[in-house]
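What follows are several structures.
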Structure 1
Amino acid sequence: MYSVNYHRASSVADAAKLLKSGDAKLVSGGMTLIPAMKTRLAAPSDLVDVSRIEALKGVKVSGKTVTIGAATTHFEVASDEKLKKACPALAHLASLIGDPAVRHRGTIGGSIANNDPAADYPAAMLALGATIVTNKREIAADKFFKGLFETALKDGEIVTAVTFAAPAKAAYEKFRNPASRYAVVGVFVASGKDGVRVAVTGAGDDGVFRAKPLEAALAKKFDASALDGVKVPVGSMMSDIHASADYRAHLVTVMAKRAVAAANR
């Protein structure tokens, strides 16, 4: 095992300072970084642990505004009673991530910052029109996710929270890989004051994306039947050993219909 320096940050400001040490990386749940280090795909000189920073934890609901700290675990998101009332779709999404061990360690901030093309939270952030809050600025979700494992985060920038307006209706449905439980295709549908937004994960060859044809159809009628015959471009779909591009394109519409039906219950 190669040498690595471990630091436990006491605050966000402390973490930002420690990030300037060599090739430092943030760690909270470590669900992606630690396996990458084990396989030598990542070899940071320093690890800055932000999991004990209280300012990064918890769910707050003020009126229609929901704020979730970056170090809040998937389990905490899934089980928070305030969130279940304000946005049950996001709580349900969190309950589908991995297994209990993953949900008790992995965090919403880590997932968003990593931006795995099959992760669940990025779809929720796009569909909810969320704002990603960092130690330096606020970034609209539409401008945050840049491609496979790429975000708008700059060096030294730390995700501290996400915030969004609770939608009138929302739901998330995904076709899960039976081994990893990552989304082969996942679709988050939300209807709120800014209209209908539909975001897809697991399917796009450039990562999470908004499905504009589905949004246009649902804007006219927020019902699963409105998606009959509506398709997404196959050319923008990922193809791998788990599913072909054609199959993923088909699943996008199927999962979207299921999500709309769930949102209308």
Structure 2
Amino acid sequence: MRVTVISGGTDGMGRGTLEARLRRGDEVIAIGSNPAKGQAVQALSDRVHFLQADLSSVAATRKVIDTIKERWPKIDALALFANRQSPKRTVTAEGLEQTFALYYLSRYLLSHGLREQLDAAERPVIVNVAGVGITKGSIHWDDLQLAQKYGMVDAQLQAGRANDLLGVDFAERSGSRARYVLYHPGFTRSGDLSTMPAAIRGLIRAASVFAKPVEKSIHPIVEWIEKPPSDALTASNQGKPVPLSTKTLDPADARRLGTMTDELLARLTADQGS
């Protein structure tokens, strides 16, 4: 039986992928922060396991990684969806800007932290659902936490570009057997809008008539989990290949961000141990 781990697996595209993989016979581990939604997905099957965690917390993310490693020696697939838009700059208890911590850093930790379990599988794959192919936004190298100037869209774009570089860095530096897929599904009727102001929620819901249904957007993800690509890194924007020469996938930038991320995590570890 294949084992699939899904961050953000209780809602939207994450839940859609969970249900699709259940139909394919997988055992699924869903990571999410809402216990009621977790109970709802657990009720679908005894092959669903819910792990409650606030993935904007490095400590909580590391704890859930440890739990998975203790209970599942082999993981076939890791699908990364967890994200939440924050209209105002929010700082976590660990001093991190929330979007950066949840949208990028949790995915970095899960990708690298579960490497041993992924490498134990016959055909392991990681699917990182973000915005590959979009070239707007940039990494604020001197202000990753956006302390000097914050905007919700800017924060989302920076984290999206960071996820692009995460895929490049993982494929180049990790030494893992896992295939890494960067995937932009396009505008989809998915996601938790509860943190958004009422006016913005209304606009998004009005525009959702033009959005793709979850079932269409997750189809490539379900198939990649079934049959991972042969290349170490694959980038796809709404079904169209993204050239790995695209400027947002620059290997030098990927190495730079990977090094900065490792240094940041080492500082957090030292602070939490003191």
Structure 3
Amino acid sequence: MSYPSRIVCLTEETTEILYLLGEGDRVVGVSGYTVRPPEARRKPRVSSFLHARTDKIDALKPDLVLAFSDLQADIVSGPIRRGYPVMTFNQRSVDEVLQAVRLVGGLVGAQARAEALADRLRAGLDAIAREATTLPVRPRVFFEEWDEPLISGIQWVEELVEIAGGTPIFPERRQAGLAKDRIVSADEVRSRNPDVILASWCGKRAQPARIASRPGWETIAAVRHGRIHEIKSSLILQPGPAALTDGVRQIAAHIRGAAQ
């Protein structure tokens, strides 16, 4: 049976999965935002998150295009009309990220390795969760996905906060896939008084000093105790292996610091 051998990945997480499966040679084109693994940055860049160069995709002659979420529905229409096979993932939870790993493995004939990778990722999360049970308290955590307007964390991020021993302050908004449905007010954040603020602004550096200086936020425990931390968006805002390894470990370290 022949499996795809020329794959274009329009977001980073599928690229990272393929490399972790030992199938990086199949990747012929990547998103311009790809940073993991570093060697993937040498591949031709064919897209941003919301725009793709169809001419560059055509030149690569892919036999599979991988995309992510309803937000990329418009940019995959071109490859679909040109007859390329397109698989669009839409994972929003930790379990769905692990399912995506298995599905990518199945697409390239690496099912056993994908199962093993998913099992390792789950085992790592379970170890972090066990360690979190030793914390004397579960700090309240505000994950700030954007600053203007304020946007709280998406589902997989909030789940990772819980795994790491924290209590998200906006659990009722986590399942909203669209950022506009996770907009919160500064007053809401202040009233819920997080012990820790984790900031990851997609596409730009988060600025803890600016967060601390917001009017009225001087009463928030996280501000009073200097517990405002940036997590790079490449480590947490893409629902792939990076979030389930380096991303959650950074979250856990900050939560442990607040719980002592």
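Summary table below
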| read-out | value |
| --- | --- |
| Answer label among 1, 2, 3 for the case where helix-only ellipticity at 222 nm (-39500 (n - 2.57) for each DSSP H run of 4 or more, over all residues; to 500), calculated from the coordinates, equals -10500 | 3 |
| Structure with the greatest value (metric distance in nm of label points 7 Å out along Cα→Cβ at positions 12 and 212, set 1, 2, 3) | 1 |
| Comparison of 1, 2, 3 by distance in nm of label points 7 Å out along Cα→Cβ at positions 4 and 220 - largest value held by | 1 |
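Each reported figure results from applying straightforward, stated rules to the coordinates on display, with no laboratory input. Given the structure is predicted, the values throughout are model-derived calculations rather than measurements. Cβ atoms are built from the backbone, for glycine too; each structure is taken alone.
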